[in-house]
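Heads up, there are several structures right after this.
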Structure 1
Amino acid sequence: MLVSRREVEIEWGDCDPAGIVFYPRYFAMFDASTALLFERATGMKKIAWTKKFGIVGIPMVDTRAKFIVPSRYGDVIVTETRATRVGRASFDVEHKVFKGDTLAIEAQETRVWAGRDPNDPDGIKGMPIPEDVVRALTAD
């Protein structure tokens with residue numbers, strides 16, 4: 001599977017009063033890491049691939065994380081992101097966050113390749129993931 005690596009330096013605003021990263025900030029980092037994975041797979045930024053494929057995005061429908069080692073202001077972490085399953089309209093993503101050589105977080109997401117629902121103009125609906133995107137995500 002295609003793997004994307006993203007290095008992030010923890011900023012002051014990422015941290016809570018205890019001086020460690022406030023957990024919702026990690027989920028924002030995971031979202032950016034998933035977008036970067038698709039950028040590598042498609043060769044385009046998110047704004048371009050959503051437009052090209054006529055989708056509204058890839059909303060998350062399930063997520064979970066195991067926090068093993070905390071990170072603090074000034075730490076540099078590396079997130080390795082990969083799709084672990086690609087279905088017809090949904091896919092699973094795994095994020096492994098490393099602090100140096102130490103595994104700090106293991107996280108998983110399930111997302112949907114979503115477009116406008118033709119029966120409900122205010123709604124969205126899972127759409128088939130294009131075969132070229134599937135091939136790019138599942139390539140070794």
Structure 2
Amino acid sequence: MSLTDALAAEHAAIYGYGVVGAFLDAQRKGLAMEAEAAHRGRRDALALRLAALGASAPAAEARYGLPEPVTDPASALRLAIVLEERTAAAWRAALLAAEGDDRRLAVDALTDCAVRATRFRRTAGVAPAIVPFPGRS
């Protein structure tokens with residue numbers, strides 16, 4: 001079920017933002033904290049939705065692999081971008097399989113990921129800041 005994959009991606013994003021925040025200054029750390037809170041909210045809502053559907057929700061893993069070592073603000077911002085891109089990809093897959101209210105849930109989540117990824121790209125000075133099809137590799 002694609003919604004369970006989206007939940008797994010939300011768990012991974014929450015974990016990743018704990019790493020991101022450790023390497024950012026106060027202003028940028030605020031962006032990471034907002035992103036983590038958004039992913040926590042999405043995770044909680046999705047877990048409730050899966051329970052209502054009678055589906056089992058995957059538990060968070062104890063740790064997640066990171067695409068590269070995070071050692072400074074630049075690598076932390078790159079990780080934030082990757083977290084949003086990966087989560088967007090999971091929500092895009094969920095969107096393709098969703099109907100009704102689940103479709104709205106997936107659209108909203110994909111949009112939120114795209115906005116946060118753009119914000120982190122701009123903060124990191126990555127161009128282009130906006131990608132044409134969020135969640136698509």
Structure 3
Amino acid sequence: MSDFLNILTHERRLRAATKELTLAELQDVEAKLQRVIVNREEEEAELRKQEEEKRSRVDEIKKQMAAAGLDITDLAPELQNIVNDKKGASTRKKRTPKPAKYEYTDNGERKTWTGQGRTPKVINEALKKGKKISDFLIK
């Protein structure tokens with residue numbers, strides 16, 4: 001954020017920065033800032049109006065297409081692949097988990113590890129004590 005915006009958006013900093021301005025100068029700044037706000041509100045209102053008109057036109061075209069029995073792919077066959085991709089995106093298969101490669105005992109419970117990801121604490125501690133990773137291989 002620029003220094004100007006940093007000052008403008010924090011009341012304490014703004015007060016310190018405008019400390020030397022007279023009341024008339026502050027009122028002049030206020031009037032200019034108010035004009036900027038009004039202009040921004042008008043711009044945003046115009047954008048909202050344009051978006052609403054666009055949505056209205058799209059809805060009207062969709063109704064006309066439905067009444068005529070048309071689909072988007074009838075108008076642009078090259079979009080068929082895109083439409084199909086979007087339908088299939090949610091049905092993608094999850095990758096199958098890797099088979100366990102190592103086994104170890106943790107608090108009397110037999111557990112397995114694929115060899116991927118973080119090394120389990122039990123195996124890590126055993127490795128530090130001099131054991132080999134091959135000692136944990138599932139046979």
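Just so you know, all these numbers are worked out from the coordinates, no wet-lab data involved. Since we're looking at a predicted model, the values are computed, not measured. Cβ atoms are built from the backbone, for glycine too; each structure is taken alone.
Here P(r) over Cα pairs in 10 Å bins from 0, in percent, for residues 26-105 alone has been calculated and equals 14, 42, 31, 12, 1, so which of 1, 2, 3 was it run on? So the calculation was done on 2. Which of 1, 2, 3 yields 73 for percent of Cα pairs over 15 Å apart, for residues 2-73 alone, as computed? Here the read-out was taken from 3. When volume of the Cα convex hull per residue in Å³ is computed across structures 1, 2, 3, the figure 117 traces back to 1. The maximum of distance in nm of label points 7 Å out along Cα→Cβ at positions 98 and 114 over structures 1, 2, 3, that is, the highest value, falls on 1.
To test your reading of the models, identify which of 1, 2, 3 gives -25000 for helix-only ellipticity at 222 nm (-39500 (n - 2.57) for each DSSP H run of 4 or more, over all residues; to 500) when calculated. Label of the source structure: 2.
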